Structure P
Amino acid sequence: MAIHPEKPSSPREVRRGLAYALGAYFLWGVLPVYWKALVDVPPMVILCHRIVWSSALLLPLVVLGRREPLLRALRSPKLLAVLSLTGAAVGCNWLIYIWSVNSGRILETSLGYFILPLLNVSVGLLFFKDRVSPLKGAALGLAALGVLFELVRYGSLPLAALGLAVSFTLYGLAKKLCPLDPLTGLFLETAILSFPALLYLSGIPNLGLRGGVGGVMLMVGSGLVTSLPLWLFAMGASRINLVTMGLVQYLSPSMSFLIGVLMYHEKVSFGRAVSFGAIVAAVALYTLDSLRSAWPYVPREEEVDA
């Protein structure tokens, strides 16, 4: 979902971009607290309200500010078909996330988003024949060992973490076929999903709303907590480079991890600690390699003289 600036940003714009990006990933990092406030509501009901209210909130923003790409997309059956696929992928991702948080698996959601960039590299290697440096190869190996350790120790995989990483990777792959800005894309995805979401809610008493005025406001607010960080992300990504954005992205799973442990007292077993350690080490190698690739090479004086 990255947006590439057309020309180098000024230092002031870079600072603004970094503030936008930090705001986006901060909000994504504290999102478990919001869903925990709706813990008594079935995840599917939360998902449907999130879809409907996101679409409703984005509608005026897109119609007023992005009318041309919106009309272009509406005239393209192929693009609408792609948006149906991306909508299904992001809907699955949201459902897994909400279910995981409200069933006491915040740490597993954190693990999933630490795995995500490494899974993207794996997809590039397998399907697009991307070249992988030795450091990135070592990072992939460490991440695989972390996941395999859980399988050997517990006899099961961290399915919620893998589900989040895989669904968002598929979303990113489908997005490559969708030349739309993030806000317009999300509006059309949620608009398409709103039809089955409203159909589902129509069969539930009171549209699934409960908890009085507070509960209703939380449901309506689900559209804001979905759209606001995405808008901040889009504003940040257009001003800072991909390496900086790649570093900032780890703020979100790091915060979720701390929230799971400190606020909701989820236990970090020995096996989970080993898995996290291996995957965080893999992320460190991946980040180091990205920094090395982006760092400009300046020849030494003796090399210039030669």
Structure Q
Amino acid sequence: MSALVRGLLMSLGLHSSISSAADSSMATCAASGIRAAAVFANHGAGPFPILKPVTDPNHGPTRHFLETKIPELLGLNDPATRPKAIVVVTAHWEEPYVAISSAESHPLLYDYYGFPQEAYSLTYKAKGSPAIAQKIHQLLGEANIVSRLDPTRGWDHGTFVPLKLIHPAEDIPIVQISVVAGLDPALHFKIGQVLSVLRDENIAIVGSGATFHPSRGTNDLENKARKFNVALTEAALEVDVDDRRKALNHWASLPHARDCHQREEHLIPLHVVAGAGAGDAGQAFDVDKGMYTSFAWRS
């Protein structure tokens, strides 16, 4: 955990355990040697993390974290730990069910407006994986969670913007999945628990959203964001899976929650990733002045 988040936790009288935990799935990891990570990434504002340099005060910290820390957390820097595929839960795709990108390749969906022309010529040419998409569909069905394969929708900026920075080599298959309308935290945590078995096959789970995504300004918003991130970190890093689920189910009761998320579509991918974390101990990382936090669960 970052020194800043730890300090904020202590200043508010909170604590967070990051001690090791294990469950039966780790035995599978021991047998295979590799268990992929589950990571929540803050994807920034539209295409700005790509368009702006790391020296930019508003978007540079997000870019730097995506380019440097997220690849490390996903094991991308070492061929021995590189995931064989990445499943991305994007905040920018919402359906009445879990939608799953299922084609061999997908176009990009430039779902933003008013940016320089270069924002509309960005490319990301990684392949999809129909086989992994089908497996996700099957796993969700076995858990009585409705899902549908979607071979046509493009990858939106919640997927391609962070991935261009995280893994510019474009040589790992990507499967994009949606959040579910209604944004039920318990459902999304369960979705993550279902997806957690993919980690045993060295398939990483990435939630793409933001821990701070206000749609209107309020007084002292930055300080409120910091306090919310401290409390959110405490909830997300509960080591016991059931305690973690319960804590995140009640995210809206955390300090200044609705100042930071008038609508929670950008937060809900965290619930999926926290569920996919299973019995692994979580880690929290400050991305930008205590207002944005990334999380990772690794064996």
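Quick check: -26000 is what I get for helix-only ellipticity at 222 nm (-39500 (n - 2.57) for each DSSP H run of 4 or more, over all residues; to 500), calculated from one of P, Q. Which structure matches?
P
Computing Cα Rg over 2.2 N^0.38 Å, for residues 36-195 alone gives 1.18 for which of P, Q?
It traces back to P.
For relative contact order in percent (Cα under 8 Å, 6 or more apart), the calculated result is 31, so let me know which of P, Q that is.
Q
Consider the structures P, Q: one of them gives 44, 30, 25 for Cα extents along the principal axes in Å, for residues 100-211 alone as calculated from the coordinates. Say which.
It traces back to Q.
Please state which of the structures P, Q yields 33, 27, 18 when semi-axes √(5λ) of the Cα gyration tensor in Å is computed from it.
P
Can you say which of P, Q returns 4.8 when distance in nm of label points 7 Å out along Cα→Cβ at positions 52 and 148 is computed?
P
FYI, it's all coordinate maths here, none of it is from the lab. All values derive from a computational prediction rather than experimental measurement. Cβ atoms are built from the backbone, for glycine too; each structure is taken alone.
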